[in-house]
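Q: These are the structures, in structure tokens.
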Structure P
Amino acid sequence: MNINRRTFVAMATSLSAAAALAACKSSDDSTSPSTSGGTGPITVWLSNNEQEVAWGKQMVEAWNADHPDEQVTAQEIPAGKSSEETITAAITAGTTPDLIFNISTAAAPAWAQQGGLVDLTTFDDGKDYIESRSGAEVAAGYADADGKFYLLPWKSNPVLIMYNKDIFEKAGIDPENPEMNTLDSFLDGCKKIIDSGAAQTAIWPAPTSEFYQPWFDYYPLYIAETDGAQLVEDDKATFNDESGKTIGNFWAEIYKNGYASQEAATDDAMTTGATAMQLAGPWAIASYKGRVNVGFMPIPTSAGSSIDSVKTFADSKNISMFTTSTNRQTAWEFLKFATSEEQDGAFLEATGQMPIRTDLPAAYPDYFEQNPSYEQFAIVASHVVDVPNINNSTEVWQKFRDEYSAGVIFQTESVDEFLSDAEEQINTLVAR
């Protein structure tokens with residue numbers, strides 16, 4: 001299989017379940033006077049990622065050493081088909097911890113409707129802290145339509161174009177300066193790769209039908225082309241416009257010319273040399289170290305792009321507070337401690353994932369001097385865009401994927417038909 005994303009096993013099922021439960025329970029006691037404060041012991045759940053757990057343990061120990069009356073107990077998210085399924089079940093049962101450090105942006109709207117999440121703007125400094133840490137423009141993409149933050153933007157794996165330098169060299173493309181930052185030059189590069197026989201495909205995004213697959217083909221390029229538009233804004237689909245058509249036609253050209261495969265890879269196409277490129281985040285640096293000589297370049301746009309300014313998909317995970325929490329003031333202070341400049345630096349050191357914090361290279365110059373391959377991701381991390389905070393999020397992305405597959409990958413309808421049909425269905429879902 002292609003290693004081009006973190007696992008989303010069973011996520012669709014669990015988010016659909018959350019949406020169904022939200023229809024039955026929409027009350028939110030996040031502003032209730034009886035539960036808006038409180039200090040004392042709290043519990044947190046961490047991702048089961050080994051590096052994140054190691055960071056979490058030291059972070060909790062540092063807090064506990066200075067807060068004898070507000071001790072934190074941390075554990076990994078209980079096992080399940082996915083963390084989303086586990087969290088949904090815990091919300092339903094009323095067994096959630098105070099904080100969870102692994103929240104999918106796509107999952108949060110349903111959990112908020114379900115009454116499971118606390119609006120962090122109910123804390124006096126909530127909105128200011130989130131916006132000052134992440135930057136107001138980036139933070140705005142994580143707020144709901146009323147400006148409420150049910151999650152704190154925490155870490156991202158910004159998506160760039162990863163490429164095999166050895167394959168590029170075989171194809172006659174300069175591996176240190178590919179000059180493929182426009183849509184046209186990217187297509188020219190794809191042609192060189194295929195014509196030279198350097199690889200079976202130029203790029204191999206998964207052609208499968210899961211709702212999250214657009215996050216790793218269409219969506220990053222749409223974000224880049226539009227300088228940051230989300231798929232849905234102000235309760236309306238945005239993509240049925242010239243920019244949306246440009247990106248749709250770009251991917252259709254790739255499939256039409258055989259630069260990408262219409263079949264799913266049976267193994268890791270980057271490692272086997274079956275493809276020259278993938279869309280990937282900073283996790284890929286460690287994953288391919290010693291196996292593939294990888295480089296990274298910006299997401300291409302019509303006019304041309306650069307790492308310094310191009311916007312891309314965040315692929316983030318976030319932190320939420322749950323309405324079962326009775327010591328919310330402690331939970332809020334601990335959340336700020338865990339996302340402080342010091343702890344963000346420790347997290348970066350431990351995991352190589354990018355804290356969603358303004359101007360990362362300047363904040364941690366020593367780390368990036370010692371790890372220069374991560375610096376491109378640090379630069380682009382300050383202008384990432386995530387999925388929109390909308391109703392029926394999973395269904396929206398599934399409808400988009402279904403129409404994209406028909407209009408772009410398998411081309412049983414036109415790009416215009418794909419965009420028009422997806423727009424109509426998505427507008428209905430968001431309004432429902």
Structure Q
Amino acid sequence: MSKNSQPKTPQAIRGTQDIFGPDAEAFAFVVDTFERVRKLYRFRRIEMPVFEKTEVFARSLGETTDVVSKEMYSFDDRGGESLTLRPEFTAGIARGFLTNGWQQHAPLKVGTHGPLFRYERPQKGRYRQFHQLDAEIIGAAEPQADVELLAMADQLLKELGIEGVTLHLNTLGDGDSREAWRAALIDYFSAVKDELSEDSQERLEKNPLRILDSKDRRDQRFLADAPKIDAFLSDEAKAFFEAVTSGLDAAGVQWVRAENLVRGLDYYRHTAFEFIPDKGSAAAEALGSQSTILGGGRYDGLMESLGGPATPAVGWAAGIERLAMLVGETGEAAADAIVVVENDDLLGEAIAATGKLRRAGFNAEMLASGSVRKRFDKAQKMGAENIVSFISPDEVRVRGDRIAEIEALIA
């Protein structure tokens with residue numbers, strides 16, 4: 001390298017993002033709103049490791065799923081153990097429930113948020129490092145748990161100001177119902193196997209339910225006449241779904257039936273749901289083809305796949321980036337007070353005053369750089385509700401709507 005050459009600046013990794021300004025404010029608004037709603041519903045806050053043993057995700061998500069086979073960031077640590085950056089929250093939370101003795105708190109209502117990692121093609125609102133909100137109720141078999149979780153999600157979206165979004169709801173039945181439906185789907189799609197997409201031909205034996213969720217036109221022409229879950233529901237499964245829908249009606253949550261909404265993994269039971277923007281809505285326009293903004297379901301069989309006892313559970317997750325795209329620019333709030341140093345000899349006094357204001361609950365900024373003559377004009381342009389000017393040892397001028405309060409604080 002020559003003396004005058006500069007080392008090349010490293011670029012961000014593809015599929016990651018640096019969030020700043022209005023985007024960062026929208027991101028924070030989503031998180032802050034989630035935290036407030038979480039507390040209203042008495043969900044306890046948890047923090048989970050960013051990486052787990054690879055087997056946690058392989059056993060919970062299934063070795064043949066795209067997430068496990070193609071999308072996970074896995075690596076061997078120095079001890080030779082395979083570890084994976086979390087691609088989703090639920091498996092790690094389930095592991096924590098089993099290994100930390102959280103069964104004593106059941107039914108356990110928990111919420112968290114943070115980064116997740118999947119190696120997939122970056123696209124609008126989707127990144128290789130992305131962020132999700134997550135809420136789970138573990139150890140509650142009653143349909144009321146599903147209702148509470150969905151009411152919480154509905155309230156979150158409303159408090160974010162996101163309109164034109166509808167809850168799409170389906171039932172996957174209990175274990176016996178699901179198996180009978182699965183067998184009927186295999187029979188139905190086997191008759192037209194050669195006309196299905198390559199992906200659906202592969203899914204036919206492994207995971208036929210996922211064909212119902214196909215967006216490929218070759219598959220979609222067969223979906224309308226495919227067997228429906230309602231024909232295979234046991235009396236218990238029917239009663240469960242009816243209790244969920246009547247509970248949502250009582251809670252004032254609008255929903256529509258979506259018979260092709262499925263969850264491919266075998267441990268999912270009963271309720272499956274997604275909040276999807278209505279066609280032509282502002283939310284649909286913003287997200288394009290990536291339509292689901294919050295989704296989840298009941299996963300009563302997951303704990304057994306991790307070696308635990310049968311434990312009912314239900315949960316949902318939502319992408320923070322997508323929600324932030326929908327809330328739009330929230331902007332940074334104007335400062336409650338700006339302290340302007342119009343005499344550099346009074347910098348110490350201004351620092352002390354700024355500290356007093358912040359300790360009293362004011363969000364405060366201090367201007368002490370640049371041209372002394374231009375500082376006051378700059379403070380005015382920043383739109384502060386109150387301006388405190390340190391002009392001379394004998395003159396400190398306060399302008400705004402809280403003059404007496406501020407003068408008493410900084411005296």
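No lab work stands behind these numbers, since they all come straight from the coordinates. Here the structure is a predicted model, which means the values were calculated and not measured. Cβ atoms are built from the backbone, for glycine too; each structure is taken alone.
Q: When you work out FRET efficiency 1/(1 + (r/R0)^6) of positions 234 and 258 (r between Cβ atoms, R0 = 25 Å, to 0.05) for each of the structures P, Q, which one comes out largest?
A: Biggest value here belongs to Q.
Q: Given structures P, Q, which gives the highest value for distance in nm of label points 7 Å out along Cα→Cβ at positions 98 and 402?
A: Q
Q: Name the one structure among P, Q that helix-only ellipticity at 222 nm (-39500 (n - 2.57) for each DSSP H run of 4 or more, over all residues; to 500) of -12500 was derived from.
A: P
Q: Given a value of 17 for relative contact order in percent (Cα under 8 Å, 6 or more apart), calculated from one of P, Q, which structure does it belong to?
A: This figure was derived from Q.
Q: Say we calculate mean count of other Cβ atoms within 10 Å over residues 250-257 for every structure; which of P, Q gives the highest result?
A: P
Q: Still on this structure, please answer the following. Thinking only about Rg/Rh (Cα atoms, Kirkwood Rh), for residues 130-185 alone, which of P, Q has the largest value?
A: Largest calculated value belongs to P.
Q: Looking at distance in nm of label points 7 Å out along Cα→Cβ at positions 58 and 378, point out which structure of P, Q has the largest value.
A: Q
Q: If percent of Cα pairs over 40 Å apart is computed to be 16, which of P, Q is the source?
A: Here the read-out was taken from P.
Q: While we're on this one: Identify which of structures P, Q gives the largest calculated value of distance in nm of label points 7 Å out along Cα→Cβ at positions 202 and 362.
A: When distance in nm of label points 7 Å out along Cα→Cβ at positions 202 and 362 is calculated for P, Q, structure Q comes out on top.
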